[in-house]
Structure P
Amino acid sequence: MRRDHTITNRFMERIGRPVGPVSAKDLDGYYGGYAPRPVFLAAGELRQLSQDLEVLRGALVRLPGLLFGGDLGAFARANGMSKTQARVIERGSAGAPDDPTSMGRADLYHDGTGFRLMEYNLGGTIGFDSGDICRGILEDEEFSRFAADEGLEHVDTLAEHIRTFRHEMGLSPAARPVVAHVEWPAYLEKNLPYMSTLCKRWNAHGLDAHPCHAGQLERRDGRLWLGDRAVDVVYRQFLIEDLTGDDTEAVLEPLLGALESGEVRMFTSLESELHGSKASLGMLADRSHRHLFSARELDVVDRLIPWTSSVTAGRVGLPDGTEGSLLDYAIAEQGELILKPTLLHGGMGVVPGWSPDTDAARWRRLLLDAVDGPYVVQQRIHPEAESFPEPDGSSRPWIVNWGVVTLASGFGGLFNRCAPVDGGLDVLNLDRGALIGSGFHTVGETRP
């Protein structure tokens, strides 16, 4: 589906200047700068995208059963997990296993013909409130009038986030459980301001939330404790990639023991991250697995997922439908491929083959080092640029990494990364200078 630029064009004609959140104080210190305008989705685009992501998530969560006979440990190892990480995942899901969460963020580019998926992060570690950005933008009076005239809406992401948490943890709207927002010890100091702000907001929505790290949890008297508080639910802020040290199981033992014994619930399960890994996208896109999926699932896979393959010395299905050497193909097509670790976040370890910093010798060396390791190669997506306003009233082409949030209610808002086409960014990442963006959508069809 081609992008509907109707509202964007009217914004540029009617307002034509940078518009960002007038106030988003709680977010400023954590996210940094904002894109010079929100993006816009027409109702038809949003409907199609939401339906596609629902189908895609359904296919991803079926992978352990389809490919590994339901063996979660085997699925974890196929995702590149170490023995310790696989064991922790198995133990964490052994007590009262939950269905994989609906909470996620699909990161996509639009290539001019349709949205194309780079990755689909599943789990509670994507927490934020893009609704804050939209509310801040609506404080601009001129934009607020424009939004009303165009029938633009946005999702209250935080409210839907909490509703998803209550739904998946089996909590009534009136329940006030003690929730421990748990980070890995090494990252608590860095992330405590964000976690504290998030907990304050949760408390305002009727929850008793407290930030901490995994080493602060204790298990006694048949409960999991944070200081003198008995914990009902753990909200997981730490990632699978954090679980690499020799002390991993010792740090997690109180939590794992409580999960195994059904003494506490955890939102979201470590298993959720596996479903959204880049390796799982490769399994979904693997041509040898096509017979396992429905026609509708295959249609979504073909439209959304660019060719993706694990890095192997063997032969694989190639984008043209033939079979050949992965290494030979990846070396020959360097400029159209990107190398990615399967589970690291935030663009860490990602190497675009087209980067000026990656010559042929380095690319070949990286591929050889990645063979049979936790890496995939993925077909390059050529994103279609969108017009963004400049302070002087002119426009400039920008690239948008569309971060489409999914929650129990479906579409949960937009959390985008944006940068000028000529900004020199091969990967749109906040740490590399991309700006935060959000967006609005129409409910009915865009008026002419």
Structure Q
Amino acid sequence: MRVHLKTLGCRLNEAELESWSRDFQRHGIQPDRHPENADLLVINTCAVTEEAVKKSRKLLRRAQRDNPAARLVISGCYASLNPEQAAADLGVDLIIPNTDKERLVDIVMEQLQLPTMPATAMEADAYSLLSSNRQRAFIKVQDGCRYRCSYCIVTLARGEERSKPLPEIVDEIQHLRQQGIQEIVLAGVHLGGYGSDMDASLMTLVKEVLGQTDMPRIRLGSLEPWDLPEDFWDLFENPRLMPHLHLPMQSGADSVLKRMSRRCRSGEFLTLVEKARSRIADFNITSDIIVGFPGETEEEWQQTLEFVEQARFGHVHIFAFSPRSGTKAAYLDNPVPREIKRKRSEQLHQLAEHVGKQRALLQLGKTVQVLVEGNPEEKDGLLLFTGYTPNYMRIQFPSAENLENRIVNIIIDHFDGKTLHGSLAES
């Protein structure tokens, strides 16, 4: 049998797909990149916005059109929030809610009565969804969230907080290391809440991964700024923990943050940022900002612009507010007109680009370690490779030899406005 796995949405969904791929292989079911070849289609849906819901439904319809004979299984946030609609409108064979994702393959095998074929079972690393980017892997360590930000539907879709046991995480990382993975990203819906359902914490998790695995590079997924304890920065004394964090702020105006039900205020965040940069050299912080949250005044918008300039983010993910049914924010008064949201988005893009450029220029002349990615371009008889610096800045450099999946020293010599460029250090 063959299974085609597809996902929409967050990095967590991607990590789940990789895990399902390994589990199906253990049952002798081979993953296939082409849906028309598969006996089973498994789709991990998204519902973070209304547009994501539309994309999920479109993907399901296309999967059925491409291969109407295949059994169709769906999971993810859209499937969890709208199971009756998905089953009735789209003819799904089996819906696995988010709360059962960890057992998805076992449930599919049992409910659809699929044959286990040990004679054709493969080692879990025989086929990998990471083959197109086999240097880095996302490790799902936690699911669910205790908070209820007024714009977010994902906390409802994902349910209560659940943490993966530390020994399982260590085993998964070590297995990926044996496959040749050089970098892992620890990810969760509420990563900072890791261990809330057992005797552990984010600090415990990171210390265990650093101490019990030999993964060369370790990154942390998105973290809420209020989840970082006082001694958190001590962890970065270990050079294997990369000096970058994505801390979603969503606004720089405290009054807007209050309407969003966010637990961090702008002054607290700026203090946090300065402490990180004073402790760790070249520490890079990226963030999310929502433009045009209901009731956002011109004064509040100016506060956000001032905040972004003060924070000096390396990069900002910018989202124009879109009401999501089922969230408190969808029913707030004083919606911001579309044209104003468009203008503010353009304004923030320009500012974020300027601030990011200033941070990138600070890297010139430095020698950094870069994990080399695959699929290089060719130019003037050389291969042009790309990768990321430890502090998560994109960089490109030439080489006469194939350096894919190696960690090399690169001297940064210029910045073209979007990407750093450099050359191999002689050593």
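Overview of values
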| quantity | calculated |
| --- | --- |
| For Rg/Rh (Cα atoms, Kirkwood Rh), for residues 9-144 alone computed as 0.94, the structure of P, Q it came from | Q |
| Entry that produces 0.75 once FRET efficiency 1/(1 + (r/R0)^6) of positions 305 and 409 (r between Cβ atoms, R0 = 30 Å, to 0.05) is calculated, selected from P, Q | P |
| For 25 (relative contact order in percent (Cα under 8 Å, 6 or more apart), calculated) the corresponding structure among P, Q | P |
| Among P, Q, structure where distance in nm of label points 7 Å out along Cα→Cβ at positions 17 and 49 as derived comes to 1.9 | Q |
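Just so you know, all these numbers are worked out from the coordinates, no wet-lab data involved. None of these values were measured; they are calculated from a predicted model. Cβ atoms are built from the backbone, for glycine too; each structure is taken alone.
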